[in-house]
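Once you scroll down, you'll see the structures, which are given as structure tokens.
Derivation of every value follows stated rules applied to the coordinates shown; laboratory data play no part. Model, not experiment: these values are computed from the prediction. Cβ atoms are built from the backbone, for glycine too; each structure is taken alone.
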Structure 1
Amino acid sequence: MIREQWSGGEWEAYCRRLLSMRYEENIQFIPARDRGDGGLEAFRFDGVGYQCYAPEDAYTMESQTTSQKRKITKDLKRLCDDVEGTCRLLGDVRLHTWILMTPEFDSRSLIEHAQKKKKDVSCILPRPKWLADEFKVLVISDEEFTPERTRLLGQVETELHLDVPDPDESLWSSDHGTEIADRVTTKLSVVPSLASDPEWLADYRDGMLKMYFRGQAQMERLKVEYPPLHAAVERRLKSVLNTLTMTVSGMEKPGTEVVETLVRRLADGLKNDAPGLSRVLCEEIAWHAVSSWLIRCPLRFRRAA
């Protein structure tokens, strides 16, 4: 599975914008620059605390879940170890809920861990002064903020599709273009079904190159006309393509199915990140991205025996 990669700073800034859009003046954000955030990124005045966390090593479900469990344990311990500091931070507020906001989570064991830490904190004696009579530990993603996410990503009134002219085949039949075409042909030639049918191989390659140049034009228009959507798309492409070589290099059998699966997963991610884009546009941009990766990356698919 291709997992999305956020940097800690990107995820924190994104979550703060979502929270501020929903709660406006009813939430206090805590700067981490001076002595850290003490286990809290923000808290609402009705007793709900938030910690925003994007695992840096979220390449597998196991590594992601381990990092998230570690984060819950460490930050709740910070709050409990420095009771006086936490009370000074919260003032009269008593926390009844602590929430970890994370890009995605897939394992029920993370929820079980959150329940365990809730019991651990609730059983501390003497009871920390900042702790309400009842206490919960929750894990959420940005899916809980769909209206705010839609506004933030600049969803248009109807789903956006950017229709651009089909690229001229001379773009990949010129001297520079021939080099690009040859590179893609070489990589696709390790697929037995394509290698055995030169005409299909040429058609498949030309289709990918057409989507590559078409996608370039769509991305340019998106950047100029819809900057918030462009930013969301760029972030998704960057995070996926950064790990794509590692993902594909571990695959035993090359084939058009691999490429098409990558495109489908990437299109799903784009639609999730930028719901203002039409499904067709998400698929076209995904084909552009995978074609671009095939052109530029040093990886050669494993040749089938």
Structure 2
Amino acid sequence: MEVRWLEDFMALAKTRHFSRAAEMQHVSQPTFSRRIKLLEDTMGATLINRQTLPLSLTPAGEVFLDMCERITRDVRDTREHITALEADAATRISVGSTQGLFSHFFAGWVEQTGLREHLEINLKSTNWIGEDFLDALDNGEVDMVLCYWHDDLPWKYRLDKSRYDWLTLADEQVTPFSISQESGAPRFTLPGSLEQPVPVIAYHPRGFLASAILAQLGRTQPQAHLLPLNENTHSASVKALIKQGFGMGWLPYRMGEKSEHFGQLQRAGDERWDVHVDIRLIRLRQPRTEDTLNLWNELVKQYA
């Protein structure tokens, strides 16, 4: 049963005349009559009393008319609601974000900047790694990218000023953490030794943080002796394994601060081992929509 058949029946109930109802519905009278007969066959009841002049509804037809009015009203209201939702979605700007920044930065930032109603996260992006974010910008999957950035990224050359523009929203301190012992001291501490290397939960080399941590280790004395246990793409996965006591690892401080406060995690090394990265918002220099450019200009004013 199609909604237009219900509209046919309502037109017939209004005009009480097959020809005029067919004209109102912009179909031929034979087609219109077949639709009404199909309705009656579907309902298993006679809905129109064809013996009266003008036509009248049977008691079953009166009940069916009430249902038609309710259903078509609900369909109309739902269609209007969907249209409004689509219009609202069309004005929203899609953001690709790393999982850690989505979980521990994005919500507070959009509230602070007043942009909560204008930006939405592409949830698929929380599974992307490193250069995937710039690829997504290039192919139009997202309008902006929220990510970590630093000078030790092996593919930093891709962030070409002729193609991309960016804002530094904040800096992030990435800190080595370990689970606490009963004494309150960290179970694992840097720098370790050749005989007893420190087990470490590492990041995927294609991600944003692995190269920053590696570069910091190369600049820090004494030399750290680490035993990598595995590689993870998400900070949340690194944190989960640290909290289960498998080893130490580096976490964005925003992510480890609460656990440190409650004594679940402790620093696994002093400030020498901290890594500092930027939190950047990146867009194409030639954005695909005027809305993206207008929002960007508003952000530039806030961060000037």
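When Rg/Rh (Cα atoms, Kirkwood Rh) is calculated for each of the structures 1, 2, the largest result comes from 2. If helix-only ellipticity at 222 nm (-39500 (n - 2.57) for each DSSP H run of 4 or more, over all residues; to 500) is computed to be -13000, which of 1, 2 is the source? So the calculation was done on 2.
Consider the structures 1, 2: one of them gives 0.20 for FRET efficiency 1/(1 + (r/R0)^6) of positions 108 and 164 (r between Cβ atoms, R0 = 35 Å, to 0.05) as calculated from the coordinates. Say which. The read-out was computed on structure 1. Comparing mean count of other Cβ atoms within 10 Å over residues 268-275 across structures 1, 2, the highest value is found for 1. Calculated for structures 1, 2, Rg/Rh (Cα atoms, Kirkwood Rh), for residues 220-275 alone is largest in 1.
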